[in-house]
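Alright, structures below, take your time with them.
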Structure P
Amino acid sequence: MKAMTTEEAASWCLSAGVKLTEEGWLYYSPSAEQRFFVTAPEEFRRIMRFARIMLSFRGEAAFSGGLIWLRRWNIGTPQFTKVGWQIIEDIRRAHGDPRSLELAPAQLFRDDEFSEMQALLMQVIGFGWVAEFIPSTSGFFVHFKDNRQVCFTSQSGESLDSLRTDFSEWNPTEDDPMVTRLMELERADTRVDG
């Protein structure tokens, strides 16, 4: 395990074939990018399963490590969020890195750190933090939003279809459910006003 600064994480992403916008959001070439959304589970055991499926895409033997890049981890009340920060910073200290999340908000995992990566990914899902998960290989990345929406983005349609199948119990959709809901509310307001 290796904690990384924002600059180090951005450089690692570029070396892994993932580009960054000027605002720092990840993407593949627009012509190759494909995505779907699911809603993250809330129950602890389902969070464990969700994280494990994500990390073992194409089989656990194919796990090659990757990056978890925290973008916003101060979501929620301080009494609760501090617990998550403590867990992550304690995991880091146990592996010899005393830096805070503010100094190094990303964590790089080797191919022999499946359990460690699952433990950190569970915190991201459970606490509802905004974060990115980029496997070292596999040609996809995952963006976690603060509204429990999880966006899977892939370079290839084949990989995206496999991911969609793996996450079928979470009802994948092409459109961000929150954006769709906002559009529905806007249309309803227009009908009431008009």
Structure Q
Amino acid sequence: MDPHDAVLRALELGLSTHRDAHAELRGLIAASGPGLRDLRCAAVTALACSAGPDASGDFAVLLTDPTRAVRECAADLLFAVGDGRAWENVFGLFRGEVRQRGPKRAPLPPAMPLSYLLVQAESGSEGAARLVTFLREEWKRLSAFERDWLGEQAPEVVPGGPRPDAVALPARGDLVPGHPVPRG
């Protein structure tokens, strides 16, 4: 199948209700080799269309994909359609990156990972308290952009704010449309 036809097949599968569509899309996502970036991104997008939040685990795994475009696509879709099932995975990835590389870590796409972590952690929950505690403890290891963004979008998270279990986190709709979201 030529690359153009393969991309069209992925998009067709995204609209399919056939029981094997998700498995075929996952096979396309897993394809490797030169010239497959567009196909893999189309398959990730199609999986989001057909599986929605049920693909949260798939998107979380793809955050470590060697192809940047695939990582970015998966991250955007995890934020856009994902649910909280990938929260621990994303938090672990973010925590490791911040601790290992600090502000010099490789950027992830818009809306990730802070936006996802914030909107999927329920205010007052144990996860929210862990996230707020981590962000405050590692404040200087966050990028300047992340610190600025948090100050604007989730001001109670910044050091010196309320107790971690009392912080009000933003919901997806609370994030300012058109406002840049953090990379990295």
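Can you say which of P, Q returns -17000 when helix-only ellipticity at 222 nm (-39500 (n - 2.57) for each DSSP H run of 4 or more, over all residues; to 500) is computed? Computing helix-only ellipticity at 222 nm (-39500 (n - 2.57) for each DSSP H run of 4 or more, over all residues; to 500) on every structure in P, Q gives -17000 only for Q. Taking mean count of other Cβ atoms within 10 Å over residues 54-61 for each of P, Q, which is largest? When mean count of other Cβ atoms within 10 Å over residues 54-61 is computed for each of P, Q, structure Q gives the biggest number. For which of the structures P, Q does the calculation of distance in nm of label points 7 Å out along Cα→Cβ at positions 46 and 62 return 2.6? Answer by label: P. Match the computed value 1.5 of distance in nm of label points 7 Å out along Cα→Cβ at positions 150 and 174 to one of the structures P, Q, and report its label. It must be structure Q, since only it matches. Each of the structures P, Q was assessed by relative contact order in percent (Cα under 8 Å, 6 or more apart); the largest value belongs to P.
One of P, Q was used to compute mean projected area of the Cα convex hull in nm², and the result was 12.7. Which label is that? Going through each structure in turn, the value belongs to P.
Looking at FRET efficiency 1/(1 + (r/R0)^6) of positions 6 and 166 (r between Cβ atoms, R0 = 30 Å, to 0.05) for structures P, Q, the greatest value goes to P.
None of the figures in this text is laboratory data; all of them are computed from the coordinates on show. What you see is a predicted model; the values in this text were computed from it and never measured. Cβ atoms are built from the backbone, for glycine too; each structure is taken alone.
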